[in-house]
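Next up: the structures, one after another.
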Structure I
Amino acid sequence: MVARHILRCWHKGGSVYTDLPVRLDELLREGMGGGVFPGAVLVVGTSGSVLYNNAVGFASVEPDRVPMKLDTIFDVASLTKPLATSLAVMKLVEIGTVNLGLTLGDLLPVDVPEDKNTIALRQLVSHSAGLPDWMPLYKKVEKGKTGRAKEQIRRLVLQIPLEYIPGTKALYSDLGYMLLEWVIEAVSGISLAEFLSRHFYAPLGLQRTFFQEVDKPLRYPLEEYAATEKCPWRGQVMRGFVHDENAYTMGGISGHAGLFSTAEEVFTLCATLLAHYHGKRSDLIGPSVVREFFTRQKDPEGSTWALGWDTPSPRGSAAGRYFSANSVGHLGFTGTSVWMDLDEDIIVVFLTNRVHPTRDNDKIKGFRPHLHDAVAHCFKRYSA
């Protein structure tokens with residue numbers, strides 16, 4: 001199950017080989033042995049190449065033990081936000097269909113309640129729109145009307161009272177990204193899934209990056225997927241269909257969750273964005289737009305959010321101690337993450353199934369920083 005590259009550490013004065021591959025192998029085994037996750041895939045590299053990849057452990061331990069592979073397909077959970085939803089907004093901004101100052105009143109094809117009418121697109125993307133973080137909206141869908149669940153949930157979000165005045169603080173919000181999917185659909189005339197396939201996934205040749213609709217057969221055999229939780233609500237181990245209950249009820253396609261991918265394809269997508277950020281490419285999207293979306297927002301004060309991406313917190317960041325302030329990343333509830341140091345041209349994609357078979361396992365919170373510190377130690381000559 002081990003297939004990896006020898007990692008070359010890049011320094012301004014040249015490159016040297018180190019024992020980092022051995023250290024990363026050790027860390028992955030420690031994580032698996034310590035119950036951080038049943039299995040994981042790690043890919044490390046730059047915008048130009050993959051320098052290390054490895055798959056360890058199991059994609060499933062219940063009801064069957066299935067080994068993890070480099071091309072195992074993960075429910076990437078909230079990585080949907082930067083790798084799908086904000087990516088689509090980025091493209092819409094570049095082609096001039098929208099600008100970040102437009103409001104929900106401008107963009108949605110319905111009468112938007114007065115308290116949300118002036119919420120700007122920029123505020124939605126940067127989690128400063130005033131909306132709550134999460135609500136179990138799937139429990140409010142009327143029985144017998146599941147075919148209209150997405151419409152019901154969208155209208156429920158519009159009716160929910162705001163938690164703060166838009167633009168005055170930042171609060172990570174699934175609900176805002178549910179509305180963003182609606183915006184993308186309304187202004188483009190096609191679904192979020194189709195928009196992304198047309199502009200990004202298909203041009204990059206990504207075969208295992210997609211949304212899985214809940215009423216359609218799985219695209220790949222079941223054993224190709226990493227399992228998530230043994231879900232009490234659905235009465236089964238979730239595998240191949242989205243773990244998030246709200247996204248599941250919305251049909252499997254939503255702006256906050258629902259994307260499936262592999263570590264290698266997530267890396268390809270991130271490396272493509274990083275190459276555009278540095279101006280090495282401009283074929284899929286303008287470098288200046290990528291830079292804008294990767295920039296931490298000045299308002300509201302104290303926010304760590306860029307546009308769809310997080311940046312390192314001053315203390316306790318999942319990116320560890322050594323990634324530069326000019327880094328972007330995101331986490332996913334199922335045990336997924338990606339971090340990119342924009343200054344050092346470092347990409348770390350780390351996909352696990354830490355919620356399998358239960359979500360009552362948060363050991364990954366302490367594990368991620370150590371992993372990123374090990375990578376940064378090589379690239380920056382820091383002592384961990």
Structure II
Amino acid sequence: MKRFDPLLFLVALFLGSSCTVYPNPNIGKALHIGDEVLKDYHPMTTLVTEKHLISKAKYPVVDVHTHFGLDQNPEAILGSMDALGVKRVVNLSGGWGEKLNKILQKFKNYAPERFIIMCNIDFSRIDETDFGEKVSAFLEEAHSKGAEGLKIFKSLGLSIKDKSGKIVPVDDPRLDSIWAKAGELGMPVLIHVADPTAFFHPIDRFNERWLQLKRHPSWSFDGNEFPSKDSILKQRNNVLAKHRNTLFIGPHIGSSAEDLKYLSELLDKYSNFYVDISGRVAELGRQPYLARKFFIKYQDRILFGTDRYPGKTVQPRYSIYYRFLETADEYFDYYKHPFPPTGEWKIYGIFLPNKVLRKVYYENSEKIFKYGTVFN
């Protein structure tokens with residue numbers, strides 16, 4: 001009988017019996033019972049269920065949440081877009097300064113109807129007295145060059161500090177002129193704040209993302225050095241309330257995929273708030289009854305996004321997302337990876353009505369970005 005090696009597996013006993021771990025990405029699941037370890041444990045379900053593998057979406061798709069840089073080839077991305085049925089992509093990593101100019105030149109100028117570029121903000125100058133004015137002027141210039149939105153990364157409210165050493169809150173008054181200018185220019189603000197709830201909890205045996213956080217310890221925001229998730233979301237909500245003329249998009253289901261009741265209350269309260277589904281099909285697909293009701297009720301406020309880009313080979317998501325949205329398939333993997341990247345569960349399809357599918361796939365985003373194109 002094989003003896004358990006704590007240096008390899010770091011197994012924490014659950015109810016004194018078993019758990020699964022990934023000591024490193026190259027080793028699969030291990031099941032530990034007593035002194036016996038079964039390496040690379042990968043149980044295959046015996047359920048006989050419907051299986052629909054979808055390589056191309058039922059309707060044209062606008063992916064509002066992608067990231068790619070100057071190292072990518074626009075023609076290659078377009079080829080993958082055509083194969084997947086993606087008509088437009090929104091690149092959230094436009095940057096600022098020379099990088100933004102090059103991104104616009106390489107992608108927007110190459111295929112202006114298919115690449116939408118969002119710019120970003122350099123927060124390193126937050127302490128300058130005219131910071132808001134300068135960024136507002138930058139937005140005007142970026143918009144005139146072809147940038148169609150503003151992306152704010154999760155570091156705001158979580159890790160960006162000013163010279164006082166304090167974390168800059170999302171609702172800092174120094175940023176008010178920026179939100180207002182975006183609204184004036186008609187530039188949607190895709191603002192990522194906070195992260196999955198488990199990232200703010202201790203990395204212990206009760207954390208359902210223990211495996212993920214052990215692989216990526218820098219993703220943990222548990223501790224006094226970080227603000228609470230609730231406080232960051234409240235800061236974001238203050239901005240939504242103060243800048244009603246600016247359209248905000250909350251990526252990753254508004255960082256509230258674990259609590260759709262709370263998110264529903266926000267969508268009811270703030271008409272200028274939309275959400276995308278990027279990176280959270282794993283969460284949505286394990287609560288299919290509630291998720292389906294949510295999608296149908298808020299069908300005008302939900303956008304398609306992947307947090308990937310067409311053609312990316314690392315953990316591709318398009319076919320899985322199509323299957324989740326279009327089919328009634330049960331108990332299937334939410335990932336294409338040697339192991340579950342988020343948590344130990346399966347997902348279920350929510351078989352949205354065609355009317356809702358069209359809105360989520362492209363109609364809502366077309367309205368936001370004012371394209372109004374009728375796809376063939």
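Only the coordinates and a few stated rules stand behind these numbers; no lab work does. Predicted model, so just to flag it, every value in this text is computed and none were measured. Cβ atoms are built from the backbone, for glycine too; each structure is taken alone.
Among candidates I, II, the computation of Rg/Rh (Cα atoms, Kirkwood Rh) that gave 0.95 used structure I.
Computing mean projected area of the Cα convex hull in nm², for residues 33-208 alone for each of I, II, which one ends up highest? Can you show the working numbers first?
Values: I: 13.8; II: 16.4.
Going through I, II one by one, mean projected area of the Cα convex hull in nm², for residues 33-208 alone peaks for structure II.
With mean count of other Cβ atoms within 10 Å over residues 297-304 computed over the structures I, II, the top value is the one for II, the highest of the group.
Computing relative contact order in percent (Cα under 8 Å, 6 or more apart) gives 17 for which of I, II? That value comes from structure II. Source structure of the calculated read-out (log10 I(q)/I(0) by the Debye sum over Cα atoms at q = 0.12, 0.18, 0.20, 0.21 Å⁻¹, for residues 193-336 alone, -0.62, -1.20, -1.32, -1.36) within I, II: I.
Among the shown structures I, II, from which was the value 3.6 of distance in nm of label points 7 Å out along Cα→Cβ at positions 65 and 81 calculated?
Numbers: I: 3.6; II: 2.0.
This value belongs to structure I.
Quick check: 3.3 is what I get for distance in nm of label points 7 Å out along Cα→Cβ at positions 241 and 329, calculated from one of I, II. Which structure matches? Spell out each step's value before the answer.
On the way: I: 3.3; II: 4.3.
Going through each structure in turn, the value belongs to I.
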